[in-house]
Structure P
C-alpha cells in the first residue's frame, strides 16, 4: 500500500547489544499509551466506470508524447482525492487489448492498455473489471487485463485466470498510525451481455446472487478481513434511482451483517447513497471517464466518494463520515474529468461552462441525498 504509517510501540526499547534505551518520562509514556488505545481510522475512495470510447483514445494520443498515449491528464483533476486515500478503488469496465493491438469501442470493447498507467498514477490500489463487458474479449481478455494490473501493482478481484485464483479472497492491508486494518473486497456483476462463460468456466467471473455474495463476504472475514466492501455492477442504465432488484439485494446483504459498504456502478448515471442498518450503499457512481456524447445529460456526470471508517469500542468498524465529489466529463476537447465543486471554486473549468458545472453540482447533490443519507460535499482544493 502507498500510505504506510509507523505504529507507536509501548514499553522499554532495547538496543542491539541489549542495554536499555533512554528512559521515557511519565508524560511521554502516557502519550504513547494514549495513541495506542486510540481507535483505528482510515479513508476509502471509490469511483465510477472507466468506459474507454474512441474519443478518449484521441485525447490520450494528443496528451501523449513521442507516440505514447497518456490518459492521465484526462483524469488528473481528481488526483488530490484519489492519491490521499488510504485505499482507493476503481472500476475498469472493459477488457484490455495487447499494446498496439486491435482496439475496439462500443458495443464490444477491447481497450487500450495504456489506461493502466493512469490508474496507477492516480493512486488507485485496486481496480476490478467485473462487468457486463467482462467477456467482450473472451478469457484471453481477462488474462491480459489482470496481467497488466499485476505488472502495475494494482490489486483485483471478481474476474480470474484460474479456478484456484477464484478461490482466493482479496484481503488488503491498510496501514494507519494506530495499526493495520484488513479490508476484504469482493466484486460481482448482474450478467455478461448474453456472452456465455468462455469454455463453460463459471469461475472466470462472479455473477450476482445473494447466496454467493454472502459466501464471499464470509470467506473474506474468515481470511482476516475486519471490513468488507462489495463492488456490485447492477441497476437500470441511465436512471437516477435504484430499481427493485438493487434495493432487494441491498436489504438482504445488510441483514447478513457481513458487509460494511456496497460500492455500486454500471448505470452510467449517479444514483443515491443510503444507509441500511449498519451497512452503507452507493447504488451507482455513474461514469468516471467515458464519451457517450450527451454533454447536457446525466451520462456526462459522475461522483467520487470518500468513506471514513472508524473503529468502535468493540473493535469493529463503522462508517463515520461520507463525502462526495461530483464530477463532469467535458465533451469538447480537451476532454477532461473535472471535480465540479473545485472547478466552480477556482474558476478553472477548461472546456465547459460555469452553468453546466452548476447544473451538475445541483443534480448530483439532489440525487445523492434523495434516499435520506447524511453526506457532505467534499472539498479537495
Structure Q
C-alpha cells in the first residue's frame, strides 16, 4: 500500500510539472503570435484635486409671512385657498366692518357739527370786531368832549352838572370798549375750542378709516398661499393667524455646516445645488454666512440663493456641493479607463510593453482627470486609448506624455 501511494504521488507531481511547463510555453507562444497594436501611452504622475463636500439643507422661501387682522370681527369672505397664487395687493380675507363704518359715520357727523360751529363763531368774531371798532370810536369822541368840557369848567363856562354828564359819557364809552374787548376775546377762545374739536373729529375719522382698512387683508407681495387657518364665520382678532403666504419666485437653501468648514464658504460664492425631488441641479449663490455657530451642535448656518426654477417649494431637500482646499493624489486621464461590465480598469504596460488589464478604484473627477484610489501608482505606464487594446497584447508606443 505504501509503495502504491508513493507511485501515485510521483505520477501526480509529474503531471503537474508537465502542465505548468505547458501553460508557460503556450502563454509565451501566444504573446509571440499576438499582433502588436499602436496606442498612445502616459506615465502616471502625482496630481491634485480639490476636496469636495456635499452638505444637505432645506429649501426656504426668501419671503414668508403670516397674515393676521388688527381688527376684531367675524370673517365675511375668503378669496384664496392653500396653493393659490396671488398678486401683490389682492384682497384675500374680508372681515365684517359694520361697526367700524358706524364709527366712521359718527366721526363724520361730529366733524360736520364742529365745522358748522366754526362758521358761527367766525361770524360772531367779525360782529365783535365791528362792535369793538364802534366802541373805540365812541370812546374817542367821549374822550375829546370830556377834555373840552374840562377846559370850559376851569373857565366857568359850563356848569358842574354839564361837566358831570360829559364825564359819565366818557366813562361809559371806556366801559363799552372793555366789554367789547372781553366779548371778542371770549369768542376767539371759543373759536380755538371749535378748531380743536374739528382737528379731533378729523383725527377720529382718519383713525376709523385706517381701522376700516384692517378689515380687508391684502397680499403684501406676489406669491402663493401655503396655509389657510380660518374659515368664513370664525372670529378674527389681533394676534390670530389667518393665512401664510410665501414668495414663489425667490427661494434659498439653508444648510448647517460644521464649524471646521468656515473657510470653505464666503459671500458671493457660486455653489452647485441639486434638488433631489426635481432631479435638477442649479447654480446657487452664497448670500449669508451667519457669524455665530449653534452652541449645542457647533454648526453655523449658510444661506444660498437659488435661481428661479419651476417646481421649487419650501421644505424640499437639497444638496450643496462645496469645494475645499486641494490635496495630492494619483490622477489619470478619463479616456484611459476601460469598463468591463461594472468593473473599471486600465491597461498597464509591463517591462516588455505587454498590456495587462488592471482593476482600479476611482475617486473624484476634475475636468478630464480622474482620481485613482487603488490599482495604479506613480510611474506606471498606462494606455491612453484602450479601445483597440486587449489583455496580453504587445503595444507599440505612438506617443508618450506625462499625465
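What follows draws every value from the coordinates through simple rules; no lab data is involved. Computed from a prediction, not measured in an experiment: that's the story for all the values here. Cβ atoms are built from the backbone, for glycine too; each structure is taken alone.
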Can you spot which of P, Q the value 20.1 was calculated from, given it is mean count of other Cβ atoms within 10 Å over residues 156-163?
-> P
For which of the structures P, Q does the calculation of mean projected area of the Cα convex hull in nm², for residues 132-203 alone return 5.7?
-> P
2.7 is what came out when distance in nm of label points 7 Å out along Cα→Cβ at positions 164 and 188 was calculated for one structure; which of P, Q is it?
-> P
Value 16, calculated as relative contact order in percent (Cα under 8 Å, 6 or more apart), assigned to which of P, Q | P
For the read-out helix-only ellipticity at 222 nm (-39500 (n - 2.57) for each DSSP H run of 4 or more, over all residues; to 500), a value of -13500 was computed from one structure; give its label from P, Q.
-> Q
If you work out Rg/Rh (Cα atoms, Kirkwood Rh) for P, Q, which one comes out largest?
-> Q
Highest-scoring label, criterion being Cα Rg over 2.2 N^0.38 Å, for residues 308-347 alone, among P, Q | Q
Structures P, Q, by FRET efficiency 1/(1 + (r/R0)^6) of positions 108 and 324 (r between Cβ atoms, R0 = 41 Å, to 0.05): label with the highest value = P
